[in-house]
Structure 1
Amino acid sequence: MDPLLKITSIETLYYDRIYALRGLSLQVQEKEVFAVLGPNGAGKTTLLRTISGLLKDQPKKGVIEFGGKRIQRLPPEKISSLGISYVPEDRGLFRELTLKENLDLGCWGRKDQNIKDDFEFIFRLFPILKARASQQAETLSGGEQQMLAVARAMLRRPRLLMLDEPTLGLAPRVARHVYDALRQISQTGTTILLVEQNAKMALGIAHFGYIMESGRIVLEGTAQALQENEDVKELYLGIGGESVSPKGWRLYKKRRTW
């Protein structure tokens, strides 16, 4: 089956000389969850912004196909209209507007008869949003703002939902709630591309994962295979680590294999 999103050898530059993405290729299959993991500065956010068309004249090289159509360097509004919703790390909310007004903006341009059903779905996912409907977005907690950002993106009825660090700064209980909601969203058939530093939570719901470093994909595999990889366990899951002698001496640090 052809992938929903196919990226082939893209190169994204800042100021026409600094490579943020270097010959990066990946594929995202429809109705599955894909996680992109990596340290700060690996290029994960740049990847999502390049797909979304938010970086002018980028990528400089390579091809991005969505649903079999080339979308690289298209305007962001055109890419969004094709069925891609992007939740950035800063959530992108209109903070001076109420929660309900932010959600209504998510429905902008829709003329179908399913808006009411979609509101009922997001309120089942995040009941607190219904109770806070008249509250200004800037007065919401960080967790509530993240729920609002995800809910607004879902009101676009996307084929592909992309999220950048959805649990950043959230309490563990709230982070689990957000991931439970993402799992339910995936079950509706929405494809999810997830950039995350919390590798354990991301791989817990993902079908497939990619590891990025220095603008490249250095490792890929099923979520289970990555969870069992010794390098991933040590560097991203906090399992294993340096070998230590019985007296506590540090013997060596295992070198990663990629």
Structure 2
Amino acid sequence: MEFDLTGKRALITGSSRGIGSAIALELAKGGADIAVHCAGNMARAEEVAEKITALGRKAQVFQADLSNPEEAAGLMDRVGPVDILVLNASIQIKKKWEEITVADFRQQVDCNLLASMLLMQKAVPFMKEKNWGRIITIGSVQEAKPHPEMLIYAASKCGQTALVRSLAGQLAPLGITVNNIAPGVINTDRNREALSDEAYARLVSSLIPMGYYGEKEDCAGIVRLLCSQEGRYITGQSIFVDGGKSL
């Protein structure tokens, strides 16, 4: 199996770092041209774009604050038609639930859930024209095991997966698959500071059946599969990439 993506164009939100950057590079290795998205750090996004062009693929960089509905809706207008949409960008605010503010709630829900719907609305018409498309959301193990201090983040990820399950059935006759990937504990810059504490890292690892936390590349291969022709018969699924933590 080759998981060939030659001739496809993909937008991966939040692809200037972490899991998003690993997905962008993996899809480029498969032959896709990539629209790299960042919230603000253009320098890091340009670094990812340079790596993509070094692989012989085309790369463009786009900046948008996806917690702003107007910017989220306008992003796809600037990017243009894509065959593959990977909704990876998210905001995670850690607080005790009694301390969550309306602003905290709206920022996370607008970025993690509303922006997903707005981008899907913009992307799907082109996919319909081609009778081919791939939409993949990046969720979280917290859909199954929510962190007690990430109430809204976990809820928003559950909501995003509900979008996937609803749309998968509606878009399947049009040649468009819609799936969710739910990573577990991944060693990204978001988690690196916490995992640098050896005692905490040992505790986290002890709660994962496989005994260790993942790397961002562990999430990229399954996305490439779902985007490829070999993944054409998979839709409406939420696939946990978590070393068994969700069990």
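Since every read-out is calculated from the coordinates, none of them should be taken as a lab result. Fair warning: this is a prediction, and the values are worked out from it, not measured in the lab. Cβ atoms are built from the backbone, for glycine too; each structure is taken alone.
Observations on the structure shown:
- Structure (1, 2) behind the derived value 24 of relative contact order in percent (Cα under 8 Å, 6 or more apart): 1
- For -13000 (helix-only ellipticity at 222 nm (-39500 (n - 2.57) for each DSSP H run of 4 or more, over all residues; to 500), calculated) the corresponding structure among 1, 2: 2
- Among candidates 1, 2, the computation of Cα Rg over 2.2 N^0.38 Å, for residues 80-167 alone that gave 1.19 used structure 2.
- With log10 I(q)/I(0) by the Debye sum over Cα atoms at q = 0.07, 0.10, 0.12, 0.16 Å⁻¹ derived as -0.26, -0.52, -0.73, -1.22, matching label from 1, 2: 1
- Highest-scoring label, criterion being volume of the Cα convex hull per residue in Å³, for residues 16-127 alone, among 1, 2: 1
- A value of 1.9 for distance in nm of label points 7 Å out along Cα→Cβ at positions 104 and 160, calculated from one of 1, 2, originates in structure 2.
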